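These are the structures, in structure tokens.
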Structure P
Amino acid sequence: MPEFVKVAKTSDIAPGDAKAVDVGARRIAIFNIEGTYHAIGDTCTHRGGPLSEGMIVGTEVTCPWHGAVFDVTTGSVLGAPAPQDVAHYPVWIDGDDIELEL
């Protein structure tokens, strides 16, 4: 059964920014896109770059290491050289708490 885990506060992530969090063995990137929060795996599937440190344009993030592009709303890879999608995690906002469904 899925569980929701509190990982951050909404005030921790300004609009247009991202934050990486560790939940167990998972490194997850949380993005604030115009007040809506999205969570995907933080590790690029090409060479392991930190997506939370990438450039965000609209709902796309570009890996800072080699330029692979991912959709922050789904985890889908949109541009090479990444060979596959990253995980997507449903987000729940409870007051000022950001919770992820794992």
Structure Q
Amino acid sequence: MSVLVIGKFQGDTAVFRQAVAERGDEFAKIAEAAKAAGGIHHRFAIGDGFVLIVDEWESPAAFERFFSDPSLQAFIGTVGAAPAPPEITIGEAVASADQY
């Protein structure tokens, strides 16, 4: 059973866009670490003053271990996230006939 993880980070989206454009090697390194830790899928979305993560993980515990890494937290702080904790929602992924 996998889980979907939705995270909403308040912050400076211009700084985030710049980081995505200029620091791709760092994002790729984190992606490899996430896959090794149990990450299955990952996407970002940008809204008005916030960044969303939309992930699928093997388990809540796998995500929580990965996300609690101090070096990841430090990185997040350098790419525009506000110091306030993000909103994180985790739910069981279920298959349905309308899935694509």
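Every read-out reported here was derived from the displayed coordinates using simple, explicitly stated rules and does not represent laboratory data. Just so it is clear, the structure is predicted and the values come from calculations on it, not from any experiment. Cβ atoms are built from the backbone, for glycine too; each structure is taken alone.
Structure data summary
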read-out: Structure from which 0 was derived, helix-only ellipticity at 222 nm (-39500 (n - 2.57) for each DSSP H run of 4 or more, over all residues; to 500), options P, Q; value: P
read-out: Parent structure of the calculated result 14.8, given that mean count of other Cβ atoms within 10 Å over residues 3-10 is the read-out and P, Q the choices; value: P
read-out: Comparison of P, Q by percent of Cα pairs over 15 Å apart, for residues 27-66 alone - largest value held by; value: Q
read-out: Label whose coordinates, when mean count of other Cβ atoms within 10 Å over residues 35-42 is calculated, return 14.9 (choices P, Q); value: Q
read-out: For -0.39, -0.45, -0.75 (log10 I(q)/I(0) by the Debye sum over Cα atoms at q = 0.13, 0.14, 0.18 Å⁻¹, calculated) the corresponding structure among P, Q; value: P
read-out: Among P, Q, which structure scores highest (criterion: relative contact order in percent (Cα under 8 Å, 6 or more apart)); value: Q
